[in-house]
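**Q** Following this line, the structures themselves.
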Structure P
Amino acid sequence: MNNTLGIIIVIALFLLWNLDLIATLLNLKALNPKLPSEFKGIFTEDKYAESQHYTRITSQFDIVQSTFSLALTLTFWLLGGFGWLDDFCRSIGYGPILTGLIFMAILFIAQTLIGIPFQIYSTFVIEAKFGFNKTTPKTFVIDQIKGLILMALIGAPILALILWIFGAVAHAWLWAWIAFTLIQLLLTYLAPTYILPLFNKFEPMEDGELKSAINALSAKCDFPLTEIYVMDGSKRSTKSNAFFTGFGKNKKIALFDTLIEKHTTEGLVGVLAHEIGHFKCKHIIQRMVVSTIQTAVIFFLIGIATNPNGAFAQQLFDAFYVEQISTYAGLIFFFILFSPVNKVLSIFSNRCSRKHEFEADAYAANAQGTPEHLIGALKQLSADNLVNLTPHPFLVFLEYSHPPMLTRIDALRRLKLDA
């Protein structure tokens, strides 16, 4: 390769891979066989050893997967794969939009097929080994098919619209950004009602102590909760979670059935108080604003990367051995180029996210009048999900969107509650 930009991209991808590798190896080295005193009574010695073994196995698997992905991408690229694929798609004889959809569909399907063996091994070997997996082969196959159908029904029209805008509208990046943002908001609104039920069953929570406690908390926090659902998370995994959805005065909450089975009412209310804290502290709005601004910058840069009269676009396409500049290929090349930049940006967003988690924890403790309920829930979640209790600070700095459990618990214990 004699293209300067191409050499820079290759070096950046190698540096990114090395950075992740170093962080993972440091994290493995930081595993401490001594159970932290804070978790005595929650983790048995055997359970704690199992959590460390789980960290080792998943970390080693991540190294193999990331190495294979990088090697495959570089091999396809440097052997002229993108240029060959572009020539093939153009030879079919359709217009730029349909040609672009074919180009990206081939890459997406190939990536999906290549990734399936890794998903199978992760789900049916690693997760099963540690007692997490509840996914049957039938459910796995149906999930894959549903995902492909959704991509065809939702992803393809969105992509076609973006390709049309860049090919036919002045100031294309601006209109593409506006269109994408509106569609994203619409899908966020529709997903709980029309998309998520395609994969999981959502049942209204029955009347009882837990529902009454949740409603009481919502009223105390002046949180407009309209519906409470129980989701069959146990259909795929024993791991636990909960999430809020909805806009404005129409908030909904879904709790995994596995979460309800393993936690006390006070602990569950603590988890929900934490999620309410994100809304009350305006974290959701802040993240949406930052995400919207970041998306605007990305579309602006995509406009530069796909400008047929621009020197940068020409150099970028030369780097990937593609003769004709096009929006569809430019999108792929841009996101390969942008991945190292996105890694750097994610460091700052993760730091902000960790700060938000501390603030939401503080809100939950004040809402319940004690930090102990949330602390108990965090401890139980750590044991249920075999969380690594001693992650290396460098890995936390690079990748953690949530503070390590011991750090969160320590912050909660030092918290001075509001009067």
Structure Q
Amino acid sequence: MALNSRISHYDLELRTKPSTGRLAARARLTVVATSVDAVVELDLRGLRVERVLVDGRPARWSHRGAKLRIRGPFLVDTPFSVEIRYGGRPEPVHTRYWGDVGWDELTDGVIVASQPVGAPSWFPCDDRVGAKATYRIAVTVPLAYTVVANGVLSSRLTSGSTTTWTYEAGEPMSPYLATVQIGHYERVLLSSGQILAATRRRLTDAQYDFGRQNRIMRLFTDLFGPYPFAEYAVVVTDDDLEVPVEAQGLSIFGANHVDGTRAHERLVAHELAHQWFGNSVGLADWRHIWLNEGFAAYAEWLWSERSGGPSSTALATRSREVLAGLPQNLRIGDPSAREMFDDRLYRRGALTLHTLRTQLGDSPFFALLRQWTDTYRHATATTDDFVALAERHADRSLRGFFDAWLFETALP
């Protein structure tokens, strides 16, 4: 984390060849210090720092373990630039509970899936979930490759045997949501503002499987409020993935999630919903993760009932039966690190929201969701923030309801 300082913008320039796996990079950070003796402390793992400049001048710095510390003196309350030259061969961060996260190699390309702590595998950052900033990401790769990253493609410049793809993300973003996808992708328009990137052999199936995404977008815009970003991109890798992965303004699916039959359409809805719940409305801390996953899981149910599938009530009944047969030892409002991505948290979070909907009624419930996404748009929030807003729409205390659903282990 940054000590007595904060980062408002990341400007990243990356050069890589998938055939070698090596990365040469420059990160230019816009920083504001709140004290003259502040320490800019950044997370960077497994890569070699070559040079650090502050406002163009050599700075005092140390890089031990996964911490890069840059010392002042700095100007106070005045933006200054920190430039870091670094490189090496990025590897994913190995975690105890969540597997390998961050920059990883595909059979022929690169995938970045950083949730929750993988961002330091490829750029120096303040790797806290609530530390949002804007981004510019420029990636230079051999001509045969396509790059997809967060934001809007602002330029694509070819020079000799390489192309530089530059993306601008003007909405604040948590480091774990920053991403770069590199592969032999065809980049096509699904509909206005919606991009699909897939290899040629996956493209036809992918266009069919994501063919109703625009309908899902219209439904979620109606229920949750305006889509919070300039564009939405979907990347389909040629490799299988255990689960799809959300990033800000885009989602990544594996080859195993695309079959030309829409068998995984609930996942299309789930990942799209994260653009409101988790990406625009971010978490102040990871213990509030049910606000991401419970909402995205419930969005699957909402799409099901609006598209001719089982109703939310039927899916809630089914989920309750499943949860009742599983161990009752999880507090979804304050899970441990091991439990953050437990399927029970997703199901019980969705069930909590459905039960709240039945208590409030549809009109107040969806008004609550729209106000939630509007009030905390491009910001961070907590469970207490949601409870307080829900109580305003209910016009009564809901503390007992939320305590039972979020902070007791037994299923209400």
Structure R
Amino acid sequence: MTSPVLDLAGIGVGPFHLSLAAHLDAIPAAKAHFFDDKPAFDWHPGMMLEGVELQTSFMKDLVTATLPTSPWTFASYLVSQKRFYEFLNADFDAIPRREFARYLAWVAGNLDNLRFGRPVREVRFEDGLFHIRLDDDACMARNLSLGVGLKPNIPAWGQVAHGQSCFHTSEAAYRLEGLKGRRIVVVGGGQSGAEIMQHLLSRPEAASQSIAWISRRQNFQTLDDSPFTDEFFTPHYVERFHALPHSRRQATVAQQKLAGDGISASTLRAIYQKSYALRHLSADEHDLAFMPHREVLDLRCEGGEFRLVMRNGFDGSVEMASADAIVLATGYVFTVPEFLAPLADRLDLDERGLYRLRDDFSVEWDGPASARIFALNAGRHSHGIAEPQLSLMAWRSAVIVNALLGRRHFDLSPRPSAMRWTADAAPALSQAALQQPQARG
């Protein structure tokens, strides 16, 4: 069976593509399907630990920032579940991540442009169209969108030991309860590492375990979320950031690390309070070690135990740590998906193998300008620290829809801001997207 030509074929259904699908749901003339190999929507199930919170306001949902009348807002979800007032009365400092995951799944279950259980095997470009091969079907599309996400980063030193007792945080919800052994080491000083620590210290068996938290950072540092820092997470800033030279963008992103990858103050406070209770109020002696400013150099398996070799950045010494289990809170890395192999030589990648993205989130490649390849969660280096976050997903979806339609369907022109990032205070919205042919419904 061959489907009609789509205006857009999206591959991967996470929150970012769900946002784009929700925006396109309001535009019947634009024909789009989003494919995913999973049987149903499921957002980071391996990290759904009890008590974890969202670092982003629930107002920054799939659609509210650009399409507040959509039926797919978080408020609509609360009303549909008949708990709008209870949610308000709960007065959460930060929304539980499990609640937001249920909201996303509710939207996914109601949109009719999503195709689950449909893994994409190959994408080719022939005769002006993208040809998408599935297991038992195929389709063609004028434009492509990539939302497959990043892959868990297993450092080179950890790859030899990766398995049942040495695993990435993406598997935490499945693996933590089955951990064997008394000595546990968590490697990684960002939010995910902190959530693992909070979970481990909250378990009844924590009183009889040895738990260590290792980080390359100089300390376990709080998320920088002041009002002026939050200006980094606005369209006004992203547009100006994208216009910077490549080298300046790299340096700027490095300086803003804690704005996008710091630890929630509530999480750090909970960890410290749990530590206090275990060390001073428990009847059992507890071996707990916070070890910042350490870089893991090597991991050895000796006599059924792990031995980590670390360099102490504070005093320059080399240290050893023993463990029965290791949790790798080491982040995620970008890779070009295998299904793009037929197009690999046509993509314009930078020196680090990353997509070069235009301001409308489309990839630079040698195909016709009317055939775009959009990439989501692939532009931290090109659009700034907000790009991999939930904060601007609705705005990014609207930018992509405007580019897809070749017209300003969503009015994204900003009001003048008091933040003067450049000498030119005029709106910096690109007009390039408006010069392309319109999508055909």
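Bear in mind that the values in this text are calculations on the coordinates, not laboratory data. All values derive from a computational prediction rather than experimental measurement. Cβ atoms are built from the backbone, for glycine too; each structure is taken alone.
**Q** Cα extents along the principal axes in Å was computed and gave 60, 52, 36; which structure, P, Q, R, did it come from?
**A** It was calculated from structure Q.
**Q** Quick check for you: by Rg/Rh (Cα atoms, Kirkwood Rh), for residues 282-393 alone, which of P, Q, R is greatest?
**A** By Rg/Rh (Cα atoms, Kirkwood Rh), for residues 282-393 alone, the leading structure of P, Q, R is P.
**Q** One of P, Q, R was used to calculate Kirkwood radius over Cα pairs in Å, for residues 114-153 alone, giving 12.3; which?
**A** Clearly, the read-out refers to Q.
**Q** 2.1 is what came out when distance in nm of label points 7 Å out along Cα→Cβ at positions 210 and 370 was calculated for one structure; which of P, Q, R is it?
**A** The structure behind it is P.
**Q** Taking distance in nm of label points 7 Å out along Cα→Cβ at positions 266 and 330 from the coordinates of each of P, Q, R, which one would give 1.5?
**A** Traced to structure Q.
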